[in-house]
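So, here come the structures, one by one.
Bear in mind that the values in this text are calculations on the coordinates, not laboratory data. Being a predicted model, the structure only gives us computed values, none of them experimental. Cβ atoms are built from the backbone, for glycine too; each structure is taken alone.
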Structure 1
Amino acid sequence: MSDEKIGNRNLVILGALIVQLCLGSIYAWSFFQTALRDATGAYIWPSLYTQLPFAAGLASFALFMIFAGRWQDRVGPRKVATVGGILLGIGYISAYFVDMVTGGDAFLGTVYLVITYGIIGGAGIGFAYVCPIAALVKWFPDKKGTITGIAVAGFGAGALVFGYLEQYLLTLYNVPSTLNIGMPMLVLGVIYLVLVILGAQVLTNPPEGWLPAGYTPPTTTADGKGEDIMPGSMIRTSTFWLLWLMFVFAATAGLMTLGNVKTAALLIDPAADAVILVGVMSLLNAAGRIVWGATSDKIGRENTMILMFITLAIGMFAFAWMSTIAISWYAVMAIASLIGFCFGGNFALFPSATADFFGTKNVGKNYGVMFTAYGIAGITGAFVAGPIVDATGSYFMAFVVTGVLAIIAVLFTFVLKSKRKNA
């Protein structure tokens, strides 16, 4: 029997939001990405190089989440999230030395940031990210979609809060005019180290078998026939692979936009206020996690996914069109925010769907495996944008390709829905 107090479940929400707010700062990478390819400054990196630290961070995030999910199911969320905070802080603090070690060389600098910011920092995000989700799904089994949306809303809003801070620090340390991008990394690393560790201390699990008063859990529609199945059994089901591919395609579209939105907006309208643009997109990203999650509790996961993926596809094609004309950055912000709103919904719908289909007992382990789709999407998003932009000087084809992927996700959702009806 756990010694956790039942009344702690609202405190767990607070801890979850603190942790996720810091982890979500990875979505503010576009501020660093723009600084690293400023032709008038000290950094003149190719577009692909500036994508790679972000892609490595996302891939590492997804990979280490597999181990974190298994570990937190054994020892609880507090210890695992604390380790995540330590690794995240080390990754950023180590990135402080990038210019000292590489002397501004683009290739060596990319390799160094891939290792520090990407692999080490991404591992920290992976260890910490799953803990609030797994804990809150257990505390609120009657509102899985809504509570998962709330749990990850902080992650979506992280780019808003820390985007302003990153822009301030880049200006304070005269980046990109000077080789000094490490100083903002150092300051951020110390902040993340402290806040994630503090937030982790209030993450707890309910006692074994605890349920909210008056709640009777429904029989799962999983391939596991109502049982809480393990990852090994889960990955042998067609349901898992449909969900996994849907996640890859939808997340590729969102991540490509998030990683490049500042640069893409400035190409369309040089007067764009990137801080406001990224901030509003981040707010909609956070709101989407709550709205789509709550919607899925009312109309079902698959129906919500179909609606969300169609909206995402419209946003991607609209952004592609805007990249070919002269248009105000306010229109760019509106479409980018729509994409962010849909992208955020992935992180409420896919953990909830994982719990629906495969049970809540092992949701940490199972969602860790499902989340590898996000890591793949981080890589595909970078390789969709980088080579295309370097070759064409435009984001048009990058947005067209990712719009098509969103349409494919819609088709796969119809297949999943058909499978459930025929089960």
Structure 2
Amino acid sequence: MSKPRPLLELASPLPADEAVTLEFDGAPIPARAGEPVSAALLRAGVLATTRSPKYRRPRGPYCLRGECGSCQVRIAGQPNLRACTALARDRLAITPQNRWGPRGLDPTGLIDQVFRGGIDHHHLVVRPRIANAVMQKVARTMTGFGTLPDPATSAAAEARQVVHTPTVLVVGAGAAGRRAARHLEAAGVDVLCVDRRDRATLEVAAPGPLPAELLRAGVFAAYPHEGLWTAASDPLEAPLELHTIHPRAVLLATGARDPLLPLANNDLPGVVSARGLHLLLTRSGSRPAVPVVVIGEGDEAAILGEALGAAAVVGPEEVVEIHGGDAVDGVTLKGGRRIACGLVALAPIPAPTHELAAQAGITLRFDGHGFAATSDERGRAIVDPAMPQPWTLWVAGDLRGYMGPTAAAADGEAVAAALLESLEGAR
């Protein structure tokens, strides 16, 4: 078996005091302490770490920013963790998941050879009932998302509750969230800012100083009837912290994500977000070790192509197909031209990360790229009247429709000023 080809390489030698060793499927992989695990895996040539649940297609990282689940692996006995947000430390054990069979072999690929026309799973082995039960058990095993956490490493049993009562909860420390939080802090407002990304990633993700009160945790639910928001710390930290937040006002600045462009084979391992790749390279001190093709439109695609040292920047309308088996190896354009590459970086117009806003009761509008949170001209969210709110809700930045970092930062400050006026008027 040939040695995997590195997809990234370090831009400069790794200092000895920062070097650690990860274990991927039992094999040692060098890494920089505290960098995203995905960076170390890509430098080691590890791309596909899981398979899709239904069709068993190989999956590798896409967004590289914690927005999708295609890089999920088992880390230190914990299933379903994103390699792009987990941070490297010495002897950290990582294994692929959602695979079946011996290491490096997934015989479920034979299904495609047996059922060349696809599987009608609604009518497959319906009778006799005992055969259907066996088939169901096998199917659930093959399409699962990891087994339960290892008892010895589970942090859930040691979890502790932490209660916060800030005046304003800011969700998101990107360009808009950090500018809003800093504006409110400067006015003497008690602000808690929450973001699931680590501080080092946030420092390179957007310009400007970070909020003074910054909690690394994932906000996963709003409970208007109970008057609280909930969040959890990194599952690899011990003890696991479960946060309950009781704010007077909430400003959502969850930003935007890069959707997939509708291209043939857009789910192959090696198809990544151009913005996410650029962030990962900056964060980890790496550079591409293989040719990169950027697919996107407009000035941002060109800028990203230059930053990534792309072999080509092409528009989606020019692309016939992305090629590869278990990984990308090229792109074919109209007219028959083929560009060899090891990474395809997509640069679509980002879509607002709207799910938390919708769960909180904010109405949405389709902006042509995704669903944006609705608000008045000052950023006060427009809320479903059937969901009364115990707090005021505000939205800023790309959540209102993609603006880009500079405009999002300005919007965050403007919305924070309006929020501050509302707090002063309520005294």
Structure 3
Amino acid sequence: MEIDTGQCVHCGLCLPACPTYVETGLEAESPRGRVLLLERLEENPELMNDAAAMFLDDCLGCRACEEVCPAHVPTAHMVEEWRAKEAYWPDEVGPEGFAVFRRISGPLSFFFGSARGLAWFQRLVRWSHWPVIGQWVSHLRFVPESARTLSEGLPHRVPKSLSRIRRGNPPAAPTDKAMLFVGCIMDTIYAETNHHTQDLLQLGEVEVVVPQRQRCCGALHKHGGAPEVARRWAQENIMAFEESGASTVVVNAAGCGAMMKEYSNLFEKEDPWYARACRLEEAVVDATAYLASLPLPDGAPQGAEITVHDPCHLAHGQGIRQEPRQLLKRAGYHIQEMPDSDLCCGSAGIYNLTHPAMAQSLQKRKVESVPEGIGQVAAANPGCLMHIQAGLRKQSGTVEAVHPVDLVWEAYHRQGVV
């Protein structure tokens, strides 16, 4: 996608939707401010300085502005294109976020680029819970200081094996064959959520396949300014889908789903991979939306009230809001809505690592929006889960952030359905 700023008419409808503008009130931290900066820089690249780079790089890529824009200006996508051009400046140039991304992009490629790397990542995260070894892990050279704050949101128990190695029991008469996209953070830290997703799919009479060839979706690198890594991993995932024989790709991480639904943007239209990417895009569906369409049983009423956080790449990126609520209500949960449920929590991929101050401000705003008397916050994205959980533990320690699939599985499990 080329940077085309001409669509923006600077109407300002994007302002109240933008988290960084809501937080700072600065025009330069708004979508139309960023579009104007990009426009000026296209005309005169010599105007670039650290302040301009900081305002552009502060964009969370939450897509909220794109959803409300009457001209459909793809601001977040344009910022990604700008990062791809600028992210590899010399170390002494550019905002701090670029420096952090430069430091962690290599380790991210190693850990998330293969099943072997994921297994090592899972070990390191599990070891981080141990007092002595945890100190060593947190001070590894490639681990940014901001990761230590994020680690406060990790689950108390990290699985010992990747979710992809589990085998389920296929239904006797399946109505569909779905590839479960296991991801990277979901495959490691939230492996049980992948297991629960598979259980619920099979409960809904869907045959589930989990190709070992699949890789990280590539969103973290694409958002950070390294599309070539995302392109390579997209090719692996396209081949995994084609070899799986599945008609559907079920994704339970909002950021991964939004990324995979736009894989064709990684390739030129004359590239043979473009058509193959389009076929995968058509097959991708969010887990909560897909499960909501299946004939799952009605659950008994659950005792505690819950609330729902709408991940940016689910609500704004994919237009999915009601399906998670429908699924939770069918399982027996009563939902008390939180204000601004679709305002970004500050996680935004690795934004909480590269922009910790803004991420912490947005986290505080999100946690303070949780209604009183709520026991659990449902969030269908691993980054949101970890980031919100870290904020909840700082505030009270009693409220838990939980994936809606886990909540539904737990409700059915208590009734002996799964």
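With semi-axes √(5λ) of the Cα gyration tensor in Å coming out at 34, 25, 17, pick the structure among 1, 2, 3 it was computed from. Mind dumping the intermediate values first?
On the way: 1: 34, 25, 17; 2: 37, 26, 24; 3: 32, 24, 23.
Here the read-out was taken from 1.
One of 1, 2, 3 was used to compute distance in nm of label points 7 Å out along Cα→Cβ at positions 85 and 237, and the answer was 3.5. Which one was it? Working shown, then result.
Working: 1: 3.5; 2: 1.2; 3: 2.6.
Computed on structure 1.
If mean count of other Cβ atoms within 10 Å over residues 165-172 comes out at 12.0 when worked out from the coordinates, which of 1, 2, 3 was used? Before the final figure, lay out the partial values.
Values: 1: 17.1; 2: 23.6; 3: 12.0.
Here the read-out was taken from 3.
Which one of 1, 2, 3 has helix-only ellipticity at 222 nm (-39500 (n - 2.57) for each DSSP H run of 4 or more, over all residues; to 500), as calculated from the coordinates, equal to -26000? Source structure: 1.
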